[in-house]
Structure 1
Amino acid sequence: MYFKKPKNFGLYLITDSRLTKKTVIEDAKAAAKAGVKIIQYREKELSTRQMIKEAKEIKKICKKHGVLLIINDRVDVALAVGADGVHISEEDDLPYKYARKLLGKNKIIGLSAHSVQQALRNQKIGADYTSIGPIGYTATKKPARKPIGLAPINQLKGKLKIPLVAIGGINEKNIGNVLKAGAKNIAVISGIVAKGNVKEAVKRFIMAINSYRQLR
């Protein structure tokens, strides 16, 4: 079934079983209830069978609350659970052209970028959105990349027609600076899932994003 791909996500939540205080399913449920519109299921340690089982549960939650579900890296898992799309890195994962061939034109494919040049290339080859980062230091990616800062966000203004998602080390203290730099979409992992109350953390991030939009 065709659906219109969103132009902007606002808050983009990424799960992490290594950081959560509860479970990724509970995190997804809390985030969906709090108003997040897109969740990326990111799992590096489970078997494929376990990932599918977990992602299916999250898919049910997302469907109930009208939330988009993106699977990190694994096109096979995305297909198995009927996810809305995938997020992949051209450096490490299945190349975009093969992912698109497998998923079809109506699914979302987001690509990672660590520079202005990569972000523009992602747009050129057909990505539905591109992330850019890490903006700040983050321990969720191993090995950790050197932060690229806010400059690339400014440099991409007016050059991208697809959504740009800022990612990496973004928290409640620095989100204002990221928004001021021009980011409309903010991906958060530890800044939310490592908190004791995911629902309230999500609400605070959404409030910060919406407040900044109203001021512009």
Structure 2
Amino acid sequence: MDTENRLQVRGLSCIRQQNPLFAHLSFQLNPGEALLIEGQNGSGKSSLLRLLTGLATSSAGEIFWRDQAIQDLRADYWDKLHYVGHMNGIKLGLTVTENLRLTAKLTSAREVQQTEIESVLSLLQLSVCKNIPAKNLSAGQKRRIALAKLFLVPKTLWLLDEPLTALDACTQSIFISQLEAHLQNGGIAVISSHHALELKNDINVRTLRLEPSC
């Protein structure tokens, strides 16, 4: 029987440079649910997201996807998630369109069509600069390129570190609409943000508040 998509965290603790950030965190996210991580700088929000990606190692505790420890199914787990960190993860020497083509090649099991790329460019108001190298764009435009992969290549789990940073009100609204659609289609999201996420009332958004250790 196929196991339902489910993200579980059990007793997770994190120490960085001998500084305890958080301890004994436990939560579970089912399809259609989102977790908003709040806290001051230094409270461990980014560290928690990196632990959830499997790119960092916890001091204690375990993370499970579909009832299996993520270290036991790394390739399959990574194939199911999108991670957007503080750094946009784009190639500054490539144009906007070239960045999206590269993203599609690296993250999609199928060939993404140019029409799909054009659609995402239009959605994020990047069409006018699609042939411009990313290094020549504003911070907000670079952030939009980073977020484009969420909409270009669907993945079940979104792990997002301050996704609204540098976005104007219009683009923030577009992101919220896409996040709502993602969750309504059975996706899961873990998001750190200093911004309140005002989603539709029927969407289950929980909040986890991390406090700085000192």
Point to revise | Computed 4.1 for distance in nm of label points 7 Å out along Cα→Cβ at positions 74 and 154 - originating structure among 1, 2 | key: 1
Check your understanding: Any idea which of 1, 2 comes out highest on mean count of other Cβ atoms within 10 Å over residues 66-73?
Key -> 1
Point to revise | Among 1, 2, structure where helix-only ellipticity at 222 nm (-39500 (n - 2.57) for each DSSP H run of 4 or more, over all residues; to 500) as derived comes to -9500 | key: 2
Study note, to complete from the structure: Comparing mean projected area of the Cα convex hull in nm², for residues 10-97 alone across structures 1, 2, the largest value goes to 2
Check your understanding: Quick one: mean projected area of the Cα convex hull in nm² came out at 12.5 when computed from one of 1, 2, so which one is it?
Key -> 2
Point to revise | When relative contact order in percent (Cα under 8 Å, 6 or more apart) is computed for each of 1, 2, the largest belongs to | key: 2
Exercise for review: Assuming 15.8 is mean count of other Cβ atoms within 10 Å over residues 146-153 as calculated from a single structure, say which of 1, 2 it is.
Suggested key: 1
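Values quoted throughout were computed directly from the atomic coordinates according to the rules given, and no laboratory measurement underlies them. Computed from a predicted model, the values in this text were never measured in an experiment. Cβ atoms are built from the backbone, for glycine too; each structure is taken alone.
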